[in-house]
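I've put the structures underneath this note.
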Structure P
Amino acid sequence: MRRKITMSLLILLFILLQSTVCQMIAVASIKPNLLIILTVSFGLMRGKKDGMLTGFFCGLLTDLFFESIIGFNAILYLWVGYFSGYFYRIFYDDDIKTPIFLISVTDLVYGILQYGFMFLLRGRIDFFYYLGRIILPEVLYTLLITIFCYRILYHINQKLSLSDKGSADHFV
């Protein structure tokens, strides 16, 4: 129960940070994608199921608050959480290279998919312009923020794992 409450609060916190603080620290209207960081981190640390749930609710709240099409981001973030959960088995606690690489690749793929569904289907064919001006700068900015956010999320996950283990021992 503690994990569910903490995850719900983290999702709400990251949505609020994405919509307020990230707007203020935007460089040339490019802002980091905190929800990708949260979704990939928990998919990587907890597996496919937790990654999918985190991604779905991050995407659903993004759709409800910021987008006109409900469900689009929910599906994209759900996929992000699911595929990052595949790397759960190769996750090492002390290595930050895997999360940084995975978050960067995921943000790149997310940007390309978002371009494909939101712009390409409308007839806007300037892919390389969009890639160079929006997708790659967002990936770099998200990568920089990941270095700071990931350790915090890792420690929160460790505390939750210890409390889950302690509560399981209590009932046995």
Structure Q
Amino acid sequence: MAYICIGKIINTHGIKGEVKIESYSDFDEERYTKGKQVYIRVDEKYLPLTVASYRKHKGFPLVSFVDLQNINFVEQYKGCEIYIDEADRKQLKKGEYYRKDLVGLTVVDEEGITLGTIISVEETLGAQNNLRLRLEDEKEVLIPYIPMIVKNVDLEKKVMTIHRMGGLL
């Protein structure tokens, strides 16, 4: 089975076993629906857990799991990443991509000149996501992930084409 990381437990919340999650997913409500199975990676093993509840609090998902309804049971999982089975990932519309699929793509401009490699996709509050590029000279820059700049994504060739605007790079 292949796994996809969808978040990380960053803290406990209250005494009834809820955990605060740093989410890497745009589909939290679907990922943490009551009864859904997720996996926590512990010591190179994937421990299956069933979601008991989900809610948002101050912008963070709070989740509790069946059989872990006490702070003493969940505290040991602080810092652990949460995964789903790759077969459970949502089908995206044309032109939409998972972050993990963009990381590692070579970025070229419209003339085909290689600019660098995407090393992360960073979420911003209330705005578009940004792509962190490592340029050929090892310098890192952020570029907005917006249609005006990102012109094409070819996952098969592992290449993203961007429009090079003045002052952008």
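Read the figures in this text as sums done on the coordinates, not as results from a lab. Note that the structure is predicted; figures quoted are calculated from it, not measured. Cβ atoms are built from the backbone, for glycine too; each structure is taken alone.
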Among P, Q, structure where relative contact order in percent (Cα under 8 Å, 6 or more apart) as derived comes to 23: P
Which of P, Q leads on FRET efficiency 1/(1 + (r/R0)^6) of positions 78 and 110 (r between Cβ atoms, R0 = 35 Å, to 0.05), largest value: P
Source structure (of P, Q) for mean count of other Cβ atoms within 10 Å over residues 62-69, computed value 18.9: Q
Label whose coordinates, when helix-only ellipticity at 222 nm (-39500 (n - 2.57) for each DSSP H run of 4 or more, over all residues; to 500) is calculated, return -1000 (choices P, Q): Q
When distance in nm of label points 7 Å out along Cα→Cβ at positions 30 and 142 is computed for each of P, Q, the largest belongs to: Q
Which entry (P, Q) yields the derived value 0.99 for Rg/Rh (Cα atoms, Kirkwood Rh): P
